[in-house]
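Below you'll find the structures, each written out as structure tokens.
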Structure I
């Protein structure tokens, strides 16, 4: 694995190492596609001591192929000057920079493109539910010419390479795919025709720039995925066209988004098989992409010779210094991505800028020393408290942290125990390590009371005590054997079966239902008003619902209100209809959280200044809690 840190010759390009930053939508741009200061700062953060190649976020070759309202533009008269701001930022860090060209086809977003999506033939994108219209031949020619003009722009902007998106269910893949391309003209008789034209157009626009082809090793959609023989023909075409490397991801934007985004709950085996298959098909160097941010995975890829270079996307978003820390063996300092998609994809899909649960500093200026260093006491060692400790200390404040439990982490220490979320544990370890490293005094098993405040006499008390379980008022509930969702994940009470009722089928309730289902309990989970799994990241939600649907002994009951517990069972009302459920041996309360009690009057009298942050202020999620600690440091 150490060879990944060594310089590497890719064609005539001399790379600083064998790491690549893949194209990731940031949502940092302006609505007109121009470059912002935050985009420049973001790529500068990634490039500094970072990967040998940075592939800039996707640029649509024509406006009708856009996926995001703030996507980079290549078709304006000043696009080259705009993009040169990014190439200069990367080149100043002595790294190579690549422009990723794409047309989303059926996966285009009408809110960004200004019109209905277009594809080789009419087809409905399962992700959006929108039906694409079949492209007319003159529209295809405009798109091909868009690739040529985009390549010209890339050359004028100073890019070192161009990457063409040929996979992931986007337009090149759609033309290649007999399940989607049902045309009867030249673009349908030979389904490589569009790819040939695109490759030739890019060559014409930038004859001296080397090319990378991005593909899906497997689109993971038996019904709509590109068949292996078609993908093999595309790889051979790339070889003949003189491409420099093949960048291998997985999945389809329309038909298998969990694989496209490499969700943490997915198995590793299909990706390894896909990489091995691509290796057998081509002699071109391979860039492996998708959940590559663990040493064990990298060792497996390199030892089996499945790739020549490795793409690190979300790992570098979680920690832009990831590669340098690996090389310097500062393993405990790395903020490991948990591949949960919550702070990154979930935010961008909802129209917000790219974020990260563990890294609130993305694209922002570095923290500066505070004018007046303060003595700070933090009450609570959950995500908000640990984040506040890190960033307040970075600004030069003297930080003490007290946590009533014997461990750090708060609810984050419980979240990773849910099925499919095990990768989040490494991020917890990093937050805890940073908290310890940034606290002058760390008191575990110590509750913050007025006595401690008077003893330490802080200039600032940060109240980050998290949240407590909301307990609904239901007749007969007090007579049941109950536990809260927090108690369940803390394993402080034993689950008694065989029948378990989970009140509240939001994120925590679904995770509990699945975990108990895997243990063969007979589980019923109810949700009163909001949709099942409300507030969950959509891919995560769909995956867990799919897994639960395969468990015959787990029942989900949306729009169901628990009315009372009595000797005959549980009386409920589902969409106006009264029902009685058989008795349950355990009732688990996952009916939402409430902020923990605020500082009492005695504490308020003892503290010079108080700030309430994280769930103690407003119950949200890990992303918001970590951000709250960072924003508090900015304030002081």
Structure II
């Protein structure tokens, strides 16, 4: 069996640092050092408009944002206390990678004082606290190397730098090979700091034998290797973060595809940090209080134990249903073609057994229920042959809602049981399971909602995010929607086929409501939609296209007098959502409608939070704090309609 990946490569670090740039400006709240089998440093951060998050650093291995942080020790170790002394309540001013190496520096500013930490993610690893002059205040591990001393009072000195594979020229590559006494793949892996797997991928793309001695490389072969390096590292502009499985076990986590794993099962993620968290992170379930050997459980203790087990089961089942629904949309085209082929075969008189034999993707059939089971991303997913793709996905969303209702009931029951135990024993109240902060998704950085038909609609928040949204996420089967009103978000409907009229109408209301029309107090506006191939950044001769603006060519499909209105709601599985009223009401049980009015965004967000708190309790702050609610409010004054 192939060994599991133990740490990040320089490419992994580069992609991770690019994703973590949104943390610039975040305030460091707390710092923890957790030591069990390995040492982890956890930075608890607060970023205005996004809330809290946790950055995990494993020296000598990896760093990533986590959604299931380990609890810190009751008595912090000396190193953690020193980090808190110099960094707590400071703001992150930069997160950078040193020259494509596995070294990261996080600089902070607190008042007029600048400090930082340097993370060495190559073995054996280290975390070094430094001041503005790069003088070491305290290292996690004081060590002395030949030519380098990592000790308090010393100036931090970088290890010898390798060549940067992203910037290397053909002449530099020629010099590197002429001085190497190793074969090609070892030279690429060590001298260019890319690791063995990526080095093998470069050899594969170059169509050059990886075991050839560097001294035997011709000029033409070196050019081929240089093109291979450009090809492999160019994929950093087209990320597909995923975990690779073999024989049911995780073996690798990568930011993009490589040919070595073409025959392996893969699980894809919206961001590379999510993939790293799933691969390296440690998920900690809420602990059930253990009894001393021989101790007798009374009736209430037994009831609480059963309720806690049921809650864990409901959470796993709900997560499983949501994952399957999302997976169906990820593989929209494959499922749509498979279901169409099965319906066509049934209409032509073929039997279910013949259909099973003719469709290799079908794992099992159920003629009685007219359903099939296929394996996607390591999961068995059952599909109704008579339903389309969105309808099959909705089946799993509906199951998730039912389980969420049971989970809510179980949480209330556990709360009641714990109160009874407190009354009878007069001891401290056990810790109640709290609402978990949802995992970040790529579209959380933008404005977004799910339409009544279940389709994802995403809009920009300004000039920069409009530009990013269209350049990175607009695909050929999507719909682009915009208004000529200043400040309107570039809006896209994510789809794999035709778009229902209801979704287009809701997307239009979304685009108009988040434009400057809201500030003016108007109640209607016009917008249009086009196909992606009509959207361009290339101007005509003599014209100029500013950042965040686009040229639309061809026919525009206008929607006139679209009414503005926005709603905010809490779903049954405790997620905060916003968007057009009809879309939010479809997915949320508690809905608040917003119209133009006299209250500022901050004041209205606090008012909405108080309403949600009255319904769900103070724990709702995890998913619907005032800062999170503000992100769903249109620019300008607003008030609650109903």
Structure III
């Protein structure tokens, strides 16, 4: 009945399409596997401007499109097989149209694999055991690191080394020829490998050698221990955690141990075991001197491996050196023991008596002197019961000597390391060193606080460094500094803290001052020049400079001084030393006028005026001139030597003799006389 309805629907659709706008009713599907979601998507098409408004699905083939709705749906087919699925569409212009398709639902494989337990370090073999009801399985993908990704290996059988013991989750993804997939996971067990080692004791030849197994396993326990002792490669010579064996000869033996855990994991190790002989210990030495090192020569032989030494020097000390040196504190016989123990624990001992002779205690005293004196040495050696045979001296300056109490002259100051060696008749000796000082003489230096050459009346301060204890100057002074002002050689002697004396000297020159000779004091009439002179120096400087024509000359002129004045001249010699002298000038207001008796006012520039000497110094003088008839032709109050022979009208007077009268307020009498004009 259902098949008839489907056929009817198809016929209806065909009949409808003859005049409808629906072009095709169809749909597509994704991969269809049982138990998996499948997506069914309409691929139907329409034309003529129509639009699909409804998509109705028939999923159980009952002819009713009421199982799902929409252009795309998800649906799960729970069993493999063939299913008839229908799609009905409706447009906004046409009635329903439908179509059916047969959909094949593919079976899903059943995933499975086997993984036997293995021991740590062994590769695990993983073999597929999956099945499928129809079709075939095409691919196998493995997840070996439990990260959810099947990307570590492919294939139905794989091998994998998990490296470490433990339980590992392994996943398998299988895919059928139709693309359907299934997964599974298993716990893969990797059993731990036991550790194996052993210790060896008592390896010296002739002893029972003990071999002790050292083995552990992270889970479970170790069940058996088997030993290989004879080098044939078979672990069948002894069993047990600890065994003993006596080897017949020394040498190297390759010993093996194999252990098996309760999970059947087997591990073994081999170790080279050396059976060592006992060493032959011995040493050589000479008799010793008290408190002086004696050498011990080790002659131990028959040593296998390394060897350590333990020396005992009576009750005084020990050493672990191969060839030690040792100084005994006490004289007399001393028992020396040497024990040699090899790295295998094999030991031997030697004991020997050493005779220790007494050693003297060397010492000396000495004098410390200033350079140029003799250094004396006094021997203070204590023989300590021995007999001193000889002495040797090294004076520290490449010179040597012998004898008990030598002396030595050093040629330069320094601190010398002096060595004295005292030798006994038993061959023992002692050495002593002392630094002996030979003091340098002090080297004083005089510094001057100013020039060492100076003029009389000056001085200079002299200072000596360093200061002595005491300090003595040639002047008798004992201070560090002295002040001197005379020409002399000044010497100073200082004594330093060692009693050494040094001296130095310095020259001081005091120049005499120049002796000046100057012109005498003088009196002059106002208006007259005064010549001056000085002698006795090289350079001169007059003060004040008023009226002087040259203040640095030895023969200056005071030109018409107007008042009394005192000149002081400073004379400087070639050493810069100076002296002074003075000249007093008295200026007399005595109206000492000196008229000329002839002048020639002819315009030649010479003797053009009636000149009255010194009148310019007196403003109170009146000059009057008369001709031979007694007529006044010229008059001037405060005459300035400016009349050139004109009358009151400015006319030139004729040549001839004229008469003058000069009257001054400060003078009781008057000057008169004749003057000739000659043109």
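Work out which structure the value 82, 18, 16 belongs to, where Cα extents along the principal axes in Å, for residues 439-526 alone was derived from one of I, II, III.
Of the options listed, only III reproduces it.
-0.64, -0.80, -1.24 is what came out when log10 I(q)/I(0) by the Debye sum over Cα atoms at q = 0.08, 0.09, 0.12 Å⁻¹ was calculated for one structure; which of I, II, III is it?
Answer for the origin of the read-out: I.
Every number here is computed from the coordinates shown, using simple stated rules; none is lab data. As the structure is a computational prediction, the values presented were derived from the model and not from experiment.
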